[in-house]
Structure 1
Amino acid sequence: MLRKLAALLALWLVLLVLALSTGWNAVWVLVYSLGLLVAGSALWANWNVSGLELRRRHRATRVQVGDTFAEQAILEAEAGPGQWWPRLWLELHDASDFPGHHLDGVLSLGPVAHKVWELRSTCTRRGRFSLGPVWVTSGDPFGIFRVSRKLADGTTVVVYPRTVPLPRFGRVPGELPGGSLQGVRVQFSTPNVSSVRDYRPGDAFNRIHWPTTARTNKLMVREFDLDPTADIWIVLDLNAEVHAGSGLESTEEYAVAAAASLARHLLDQGRVVGLVSQTASLPADRGPRQAERILEVLALVKASSALTLAAMLSAETSRFARSSTLIVITPSTAEGWTRFCQALGGRGVHSTAVLIEAATFGHAPSTLLLVSSLAAAHISTYLVKRGDRLEHALSSPRAAMRGRP
């Protein structure tokens, strides 16, 4: 394009010099015609992409693997005289990195016309992706100019890891008889009613205790304590050296899916759940918001750390209070972290292991010796192999705790 424009400008200069030196009318006609051609082509190309508007509409920017992401895109000219100009040879380029979701194409718009796309894509990978920005490119009929303009800025979409409903997950210890957390007032409802008090503006009506209200002839509301249950910590091993496989069929994806499914399962039971990994951690909490926070973190984590599981557990010891429970999810076959879990057991911290068998994903050591060590340490162990359905693999431990009811 630049060579063609440079050649035309050189030709125009030659004609201009020839016209000035000879004064021939025919040469002046060529000078004016060529100048009008170049100017008109530049005006056409710029006008073709000006005044265009692209609107992208989608219901949510947080979806999950397996969901269908639906979006509507509308391209039209802005209201005004420009909407009567026909837009020819428009090329759209969508810089989105969302897998299988793009607006690329070539189209033309007539006067007062618009183009509508209905895009539906199945979410296959977790992560943070961008929709856009979208650029429009056009030119003139003679191919002298090509002009590009950004139509829409980018939007971020986060795809959460897949979760599967777990019919059960063994017995998760961590009950605190007597409740070390009792006496801590909370604003949400729990099974533990501690007392009643006078109604205050802003109190929810479902917290009104009607028998006491009738007896005292004034509105009284219930106060709640935290449940007497200990924290559950999901420990996700993201040491790059122990993972195997690639893409969706990798120990990393299986481990993340197991962590997400367990977090949702335990939070749905009203338990207090936290997350620990080499690259990201979340304090223990409960409720739907905690589920969203954990899924948000798990959507972005990668097995890229050089820190071993044993070293991470050692660094995070202060998080694990007495009677709390660790659910360690790892493909590691090293026995160092099992000895650390045994040491934590002496402090009253319970441990459960979810082993992702790396040997079924690629070249990796067998887990046989590690499973034996875990069984000897009375640590329940769940085994997940490539191709296993998580709801089945996590329904019962392969190596159960011995000597425990």
Structure 2
Amino acid sequence: MFKFFPIKLIISTIVITALHQADAHADKLEVLKEKISRLVTNGSVILHNENGKRLISLNADKLFIPASTIKIVTSTIALDLLGKDYRFKTEFYQNDNRSLAVKGWGDPYLISEEIQRIAKELKNKGIDTIKNLILDQSSFEPLITIPGASKTLNPYDAANGALITNFNTLNLRKGTEGTLYSAEAVTPLTPLAITKGHLVQIGKTQRINLSLNRNDCITYAGELFCAIFKDNGITIHNEKSTTTTLDSSWKLIYTHYNSHSMVDITKGLLKYSNNFIANQLFLTIGAEKQGYPATLQKGKGVFEDFIRTRLKINTEQLTMLEGSGLSRDNKVTANVLIGLLENRKDIAELLPEKRNALVKSGTLTGVSNYAGYIKTNQGLCPFVIMLNQNSNYRDKILDLLEQYCTGK
């Protein structure tokens, strides 16, 4: 019996040490919970460990305004329902009198570089003369108004629609001598841009949102296509574009798929918190699943169905009127956000870095939120901080969560 005693002693020592460590760990967690509860007067905090175990759960089922953290919902559902390799398309048609029609399908990245590629492709297909340029916006409901969006010249308030070029914005520069230039080498200075030149101060560069006048948006799209087509050797007889819904007399000659994949789009969306792109995704997802034309109501239905069927969370835990977080009528529980973060950990690489965390912020007046992952040696700890209160303690709470997870 004597020779087995040391082994029993060693095992007992190990067990006692482990119990003491577990008790100490539990004590630290209780202290953490107490510190957080003192900082949260109206909000929610959830923390999971690397294996998905819930460590902290404060008001997990209570609805709060998400602000831009709702972009996590938009991005993860876009990646899931549309797929990582999904690419937005724009279609080009011809009729018997050599007119060219452009049909938009909501591409948020239909920018000058893409139109340059389109022009070269059309030229290679033998399109060297265009009688009239026709624009078709029928894949989206007309004049969509995003709840919570402001009517300002801020590029973040750019209007959504089926055929949008350069985010419905002009990027202009005025030289010290007063001459107006395009601030982008690949973007020609169009007639509409020239009329907006008075908004730019001498010696300054400014991006101007065209969305206050929806007619300006589609006018600019037509002018941009014409200018870039001409630069690529395509003759256009009538440079004033018109709009219509195409009928069967038009023949599809080319479908352009954007060079940006859904991974590229969502990474840009989360990094720059672009409201316009978020709502182009929200509208497109609804239309892809429920049929075109795209509407806000279809997007709402698809997103709520995803939460109910994929995450097995009651749809009462999500009210989503739009995809960017602009609306204060958007409501979501921390449970929904943490469920998506656990379900799609590959989204971590798309989130902006903040110290030891990968974080999407959300801010409105009286709303201060964070959601994302804390990086540890063992993996990623998903977390959600939602504060709908005047006191913004989200950084203090994130510091506390980081210290606990990393042991620093």
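General remarks:
- Which of 1, 2 leads on distance in nm of label points 7 Å out along Cα→Cβ at positions 56 and 264, largest value: 2
- Once distance in nm of label points 7 Å out along Cα→Cβ at positions 32 and 296 is evaluated on every structure in 1, 2, the highest one turns out to be 1.
- Comparing distance in nm of label points 7 Å out along Cα→Cβ at positions 160 and 344 across structures 1, 2, the highest figure comes from 1.
- Which entry (1, 2) yields the derived value -11500 for helix-only ellipticity at 222 nm (-39500 (n - 2.57) for each DSSP H run of 4 or more, over all residues; to 500): 2
- Here log10 I(q)/I(0) by the Debye sum over Cα atoms at q = 0.06, 0.11, 0.13 Å⁻¹ was derived from just one of the structures 1, 2, and that gives -0.32, -0.85, -1.07; the source is 2.
- Structure from which 25 was derived, relative contact order in percent (Cα under 8 Å, 6 or more apart), options 1, 2: 2
- Here distance in nm of label points 7 Å out along Cα→Cβ at positions 40 and 352 is compared for structures 1, 2. The highest value is that of 1.
Values in this text are rule-based calculations from the coordinates and carry no lab data. No experiment lies behind these values; they were computed from the predicted model shown. Cβ atoms are built from the backbone, for glycine too; each structure is taken alone.
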